[in-house]
Structure 1
Amino acid sequence: MNKGFYILLIFAAIAIIESCKNNDNVFPKVTPAYLNVVNASADTLNYYLNGTRQNNSSSLFPGGQSFYPPIPAGTENVQFKKSGAFNVLFSYPMKLQDSTNYSLYVTGETAASAFNTVDFLTTAGIDTTANFKLRFVNASPDAGSVDVKVDSASYTNCAFQSSSAFLLYGSGPKEVKVFVAGSSTASVDTTITFQQQHAYTLFSKGLLKGKGTARFNVAVAINL
């Protein structure tokens, strides 16, 4: 090989090294947000980001949740499809802050029936005790404001799409009653067992005159 060829090889190697150096900052570290999709509708759903299905292990059945998987922070358009369907049911735009927890509640078949909460989660009060935390979210589109009793504690005048603060309870079975505003008769009267050292969301779902998976009821999502 001649001297000129060796010089060309040296310059090529330098160019490759410089290119690698210049690419060091092309892919900055991105801190994700965390999105818990809660299915308060009567349909079995799948959800997508940029055309890619996110709940790959299982569809979200009525009352189900996705448990805060990480997603890119920034502006996202979350798309929903009924399980087995090709067409998009609706899209829900969100602006997500990094390192922040969100819950997105789907209560029907349109974006107008969906809403989200910002979830400030902490283990304070439950990390070393036999306690749990519980909040209430009204995800029933036609129920209006409701009153909820969990044992002796109450969540009052809870409007559709509203979220209460987390309250502290001792673990174990709890009697849960839900009253439509102005009624003294419980529309839901059930007992739910809550485990210690968890944070939960008790949410209403379904319609007052709904049947089957669309009937008015409550379900529980796990936050911690």
Structure 2
Amino acid sequence: MINLSIFGEVFIIKTMNIAGQLLTKYPIISDQVDTKELVALLRELEKTLRRDATGNIVEFGCYVGTTSLFIRRLLDAYDFTGEFHVYDSFAGLPEKTQKDNSAAGDQFKAGELLAPRKTFVQNFKKAGLKSPIIHKGWFSDFTSDDVPENIMFAFFDGDFYESIVDSFRVCESKFNEDAIIIVDDYANEALPGAAKATDEWLKVNRQFTVRTEASLAIISSCPKT
């Protein structure tokens, strides 16, 4: 159970919706995401669901399923009929490149954060939730054929530069015009590659705008004039 009092009255007011109810009812099962990040992620997804958007959802980097479980719970609460796909190597982190180097991130090495596919599946079974469509493999091996059409919401949690580059590469032709894209670790000095990859993509795709909340980049289409 999350102690909401530590976030104060503003937090409570802003999350008195289905996402907020889920966060008070269910535990966060790993230390790789915190409450502030989950609040932002679920709020953006709920805004998408509330406007009756149609499409599909992808998550690149699901680890043991912490965010995936909350995404599924929120989708179920809105009777979502689209597809939910997750992508992970289930073999830990890949090798770093020079663009990932940071003294603050020496603990992030190849093979760290390993969580087998079996653990992910078991966590969904324990929760009594329908599993998303699972794709096992390195992001570099996926192509646009591996993701659904009409992506309306994407969460990229690849940690490293190449993983975020590959996430955008695989998905960019499938984003719908109102897609919301959230990139984890954008404002995390320990993982600078995530911001570098995201900024490079945004320079080419100027129809999108970005804002930062907690460690997240929240990307959406520029307002129509």
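What follows draws every value from the coordinates through simple rules; no lab data is involved. Because the structure is a prediction, the values reported are computed rather than measured. Cβ atoms are built from the backbone, for glycine too; each structure is taken alone.
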Supply the structure label, taken from 1, 2, corresponding to mean count of other Cβ atoms within 10 Å over residues 156-163 with the calculated value 16.4. 1
When you work out volume of the Cα convex hull per residue in Å³ for each of the structures 1, 2, which one comes out largest? 1
Test item: helix-only ellipticity at 222 nm (-39500 (n - 2.57) for each DSSP H run of 4 or more, over all residues; to 500) calculated as -10500, pick one of 1, 2: 2
1, 2: which one has mean count of other Cβ atoms within 10 Å over residues 36-43, as calculated, at 24.2? 1
Highest-scoring label, criterion being distance in nm of label points 7 Å out along Cα→Cβ at positions 76 and 116, among 1, 2: 2
Among the shown structures 1, 2, from which was the value 18.4 of mean count of other Cβ atoms within 10 Å over residues 52-59 calculated? 2
